[in-house]
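In what follows, structures are represented as structure tokens.
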Structure I
Amino acid sequence: MTIFITRPAPDAERTVDALRAEGIEAEAAPLMNISFADKALPKIPENALLAFTSANGVRAWVSAGGPALPVFAVGDATANSAAELGLPIEGIASGDVEALFILLDAEAAGRSILHVRGQQAIGNLCDRLGEAGHSTVSLPLYEAVAAPKLPPNLKAALEREVHAVGIFSPRSMKLFLDLVEAEGLTPRLTALDAICLSPAVAEIGKSSGFRSVHVAERPELSAFVDTARLRRT
């Protein structure tokens, strides 16, 4: 039985590799493509730091030619991506935007916080930090562009066999369900397990007809892999 990973590249491939390392069959089936913004960065304030809520933000910042400012990351995977690209890590939250807000509120007093995000970012991080008295700049440097239809490998699996799908954001869950409906495959959800990165993702999918819905204990890749392994057993 195969788990189809719907997050964008290159994170889909990294997730597939992590699952296969645990003996779990997996394939990449991205539902979105990441497009970096083609625009110049604004003037960087003095004593600035970077707040990243995804690895896509890290890659977008580096692609835009951003300097190696200190980084506060939402979780380990995002921090690892930043470190791999030469950015210094100053703080790592426990995996969600709320935890990152608490960390920044405690550690970033008197500094300018640059939140590098996607066009469809959720969580209102800058607004909340601003209300708490911090200086913030919101930088939408990338966009997750939705696929017009299901990836061929995922569509074929839905038509033929029982499998599982890994879904990592509320937007991805909504998109997946819409694309399945457009293909006339909604009845096939009863033969499909959904493995979700967070309760917010599972909440959207729980009444959609999946055979089962599983939620990672933490919104991190390692916890997602653990959930997939437990489901297999």
Structure II
Amino acid sequence: MNDRKLKAVFFDLDGTLGPMDIPRFVSLLGQAFQTYFDRMGMDGKKLASIFMKGAQVMVENDGSRTNKEAYWDYAARAAGPDVLAMKDTFENFFTTDFDLARGGCWQEPQVPPLVDWVTSRVPAVVATNPVFPLAGQKRRLVWAGLDPDRFVRITGYENSRHAKPNPAYYQDILDDMALTADQAVMIGNDCVEDAAAARVGIDVFLLTTDCTLNQDKVDIDQYAHGDYEDLRTWLAEEKGLEK
């Protein structure tokens, strides 16, 4: 473990730790979700729609409750209070049929050794948008070829009160870990959602790969950026993680 100022590395998941074809993943997820509930004699199409819309509710959460509470409050309004009895069934999806959406994701061979190198030196956090239960976040790490236990914190809908691109999402992680902004860095591929960490003072490194997202045409030169090897060099030379 290094003895310099850096105390934690925050990693995005989608497109960073695990490459993803987002439209394909979303399509497969919707199909898997609908089939799962249809098989149980429920209205899978309606419930899949509620889930997709509920994700936006969590993105807009004002911090007065957890994302899980925000999601289920919305679901109860959209489908009636009886839906609340389905919480366990809903969360069980992420340990079973969720794997049917794996076809929209693949592994990047450079990532596991990078994570091993980082976590042998400093605690690492999976700072992925917390619109899934933790069980789902952990499954996606497994899809990426990673052991969830290598990370000291993974954000999910149970333990988060905000979501990207709200800067408060990053401040919450800092507060929960008793860190100041200059003690952490954020690694991501989204020039809006991940770069939002800079608004609370966290240094950001943006990966420039086939998975880079920059729909708003943000000037990427204002952030450290490059490929996985550039990231490793930046962490070693600029942030004090010895090679």
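Looking at relative contact order in percent (Cα under 8 Å, 6 or more apart) over structures I, II, structure II comes out largest. When distance in nm of label points 7 Å out along Cα→Cβ at positions 35 and 155 is computed for each of I, II, the one that comes out at 3.1 is II.
Comparing FRET efficiency 1/(1 + (r/R0)^6) of positions 59 and 187 (r between Cβ atoms, R0 = 30 Å, to 0.05) across structures I, II, the highest figure is found for II.
Given structures I, II, which gives the highest value for Cα Rg over 2.2 N^0.38 Å, for residues 107-194 alone? Top value of Cα Rg over 2.2 N^0.38 Å, for residues 107-194 alone, among I, II, belongs to structure I.
Quick note: the coordinates plus some simple rules give every number you see, no bench work behind them. Note that this is a predicted model, so its numbers are computed, not measured. Cβ atoms are built from the backbone, for glycine too; each structure is taken alone.
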